[in-house]
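Readers should treat all values here as calculations from the given coordinates under stated rules, not as data from a laboratory. Predicted model, so just to flag it, every value in this text is computed and none were measured. Cβ atoms are built from the backbone, for glycine too; each structure is taken alone.
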Structure 1
């Protein structure tokens, strides 16, 4: 990779925060993955202003490790990988040791998982060695869905389970995290899996036992698009078979926002929560914070766009804060989370769809809506029968010419009525 030499002004990336005594230049961390596996990458991450870097996952003992196979599907806006080269435990230790020597202000995470038969003792052994190597933070990987979870989900069997295979078990994850926390002197963070739908419960269990920060992964295990004429072929170049793949990218953001929201609602306003998944720009980042995140991890966007995205993200967040009069991210953290309302508490406005005849071309797209009986095309114009309109507003999005809007007719509809 190319390492830059231009100095970036501190004002472009400084948005300082502190977690458990560890000082970050800003709340943005390059998530553990293919862009955090060499010393040159750590140098470039620091140069471009990131607050931290989570070193590529190390698994001990040796686990499933193959040459990487990636796909970036632009149309669908998802990134998928089916195979990956893992860092060996000793490689990760050396990388952190070297990284500490060549960086000054970058917070370096050791991201790791134990997959042997020693249980918590295996985790603790790795944790102590990472601490000795100079890691600022230990990030326990309880999420990586392409480990044993991939094999088990595909019908295979594993002698030992790790990552997402155990990451939705609140008792197991919190117990292991607590054992490691008690054995080391640096902060322990936990990276959870959303697989299993219990990320909020697991996060709370970790916080209840004194874990400093909990976050979630930006991946989901899924089946990629495939050629129906050749259903036995994989989509990755230089790979024969189809397989479950790790999915990430912009499509994931709505699910990631929900994960963060659930962790915040279960755990309360105090704990530090790391958001991850589908984040590419400053608006994505602010949305994540408004749903409950204190910090942000970004991985896929650094793969497809490079590390240079960070200064623009921070500059725009600072501009947004100035315009809104926010002194700290805490002033807008949780704003959306606090407003999210259950379906039984919604207030709906009665209304009908209205057509702007000057914009309508009579293309018929709105008339084709399968659940609507209110729209017909007459004389090449869309005609809406108000008494049949339910106010669903589907037609406003289906219209190709922005010719349909919704008119509020004044009544408030709630379950109470």
Structure 2
């Protein structure tokens, strides 16, 4: 399906929409700029419907199970007050008088969002960020999108019809490079949330001068030092709850030790905690069967693919732990099957630097007296978020995204010289 002009259209209209798109984009950009207040008004109206339960049927129809609960968790971050604070934090101070005249913040213009499918609502969220920065947004929907993005766009444009020319969505398969190239040709920036392959493909599709804005796949882990006597249940709950599917999911539990015996003791201690978390999350027969299957596949892989590696497998009920001898950060098995490795603090920087640019969240468990020093060490290694393990996938108010403020990547600063070289007063209509 396609979203264009505030309407949901069939895929058969793709060529017709694309043939008119350049003219419509130019017409929109030639008109009045999109004010942040217009976007905030529409989001506030949508938030009111969400809070009242009016959108529950829509969410149940178009989103996977658990989406409503996830929306409740992030709801404070998309409130009007919080979004206004984001605008001030991320874009405040970029405009104003300068010795030569003044500087103004302007949107990039047109953003093409290549959205992922690993989190419901993310395609709509990335477009909303583009709107807040004043951009026209073209969204390539991920495979498997069940219609939630189109439904959100329709709700937004119904609440505020002035948003209709600023939002488009296309259900174009990645192999349709001809259509994607036509979209990329209109873009001033391409926002991609994919892995290395997707980023490489977009580099080839995007024309010269088009800004490539990467929110690529990231790796996260837990780091434990002096864990004896500490509560490990929040870490176990996080591992099972996220299933290893998110960039912020714990892929490896690193232990601040070089002793294999200490790592084995940890695995034996942590396994019943992980089993308890799995039992609390995999309650239905279907989910329990799926979890048991994943755990069995993990054990079989250890037997077949990694024979002689020295790995130690600790199978549990609906979950498992694998202790590996190397120190590398890598993807773990999914759905309650996690890797444990030794990583003495003296090896943190050389080991983690091998994944530079890919690091995201570290869940840190350690004595409070060591937290500052270990957090600083992890930050120097390239980690962008340091949290308690149970909060690794939580969204915090006004936090950066992978070490950057997104709205700043979606705008440009225009410097305007005053004819006499004197600063001009900042216009009263200045947005930021």
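Observations, loosely collected:
- Label whose coordinates, when relative contact order in percent (Cα under 8 Å, 6 or more apart) is calculated, return 21 (choices 1, 2): 2
- Given 17.4, 56 for Rg and Dmax of the Cα atoms in Å, for residues 132-315 alone, calculated: source structure among 1, 2: 1
- Entry that produces 4.4 once distance in nm of label points 7 Å out along Cα→Cβ at positions 36 and 348 is calculated, selected from 1, 2: 1
- If FRET efficiency 1/(1 + (r/R0)^6) of positions 204 and 284 (r between Cβ atoms, R0 = 25 Å, to 0.05) is computed and equals 0.05, the structure in 1, 2: 2
- Origin of the value 9.6, where mean count of other Cβ atoms within 10 Å over residues 4-11 was derived from one of 1, 2: 1
- Ranking 1, 2 by mean count of other Cβ atoms within 10 Å over residues 28-35, the structure that comes out highest: 1
- Value -13000, calculated as helix-only ellipticity at 222 nm (-39500 (n - 2.57) for each DSSP H run of 4 or more, over all residues; to 500), assigned to which of 1, 2: 2
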